[in-house]
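Okay, got some structures for you below.
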Structure I
Amino acid sequence: MLNKVCVLTVKVVNLQEAVEFYTTVLDFKVSKYYGEKIVSLVHEEVPIVLEEVETTNSGNNVLIGILSNDIQLDFNAMKSKGVKVLFDEPKPCPPGSYYIIEDPSGNQIEIVEFSN
């Protein structure tokens, strides 16, 4: 079942500035760097990830991540239900694999399977 939030991703245009803001203004701590473009913050319940992108767009800069226990099964189910899926197949990511769907309003939702 796809009903457990497992991550919130905040898309930012400058990772260094975002880390500075989240750590000094909001008192978060950095948990881990995943290369030069992704940082996870320490948060007890749902992990918060900052991801650097070239540009942000209004209204779609925070992505909710839903936990999948079988990403390929869930991917196929989304396709068969006619859900708008933005990828041809799940893609690898630092903690495992993911794909993105859109709700009827165009909000993007990440479906994530942890394997690492």
Structure II
Amino acid sequence: MANLDELMQVKGTIAAVRFREDGSLAQQVGDISSANADLASDMCSATNQLMQQEADLFAAYSGMRGWTPPEGWAMHGDEYSIWALGEFACIVRNAEVSYNELYRVLNHLAHY
């Protein structure tokens, strides 16, 4: 079983969640309340579904291959970002995180 603690080892990571397709929370670590972890799980599941629709539309309209199924997504804010890949998501401080390292660990977990 993949371990969210690997994400917490990436400098700048505040919290991480593992979520199910239905939006329910499977696992949480880090500085996040249970209520916020539940909300994050629901939001991440909904965004995964939206990204699937967008990837399907983009592939259909552009005629380009390789867009679906989408692997993940990121939302970048001024101070914090959330990155999701598969059923895993983490919240990071932008000024501290190495996005290359974060992607490497997320990719490992998502394809474990």
To which of I, II does the computed value 29 (relative contact order in percent (Cα under 8 Å, 6 or more apart)) belong? II
I, II: which one has distance in nm of label points 7 Å out along Cα→Cβ at positions 65 and 97, as calculated, at 3.2? II
Please state which of the structures I, II yields 0.9 when distance in nm of label points 7 Å out along Cα→Cβ at positions 73 and 89 is computed from it. II
Test item: helix-only ellipticity at 222 nm (-39500 (n - 2.57) for each DSSP H run of 4 or more, over all residues; to 500) calculated as -3500, pick one of I, II: I
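The numbers here are math on the coordinates, done by the rules we state, and not lab data. The structure displayed is predicted, hence computed values, not measured ones. Cβ atoms are built from the backbone, for glycine too; each structure is taken alone.
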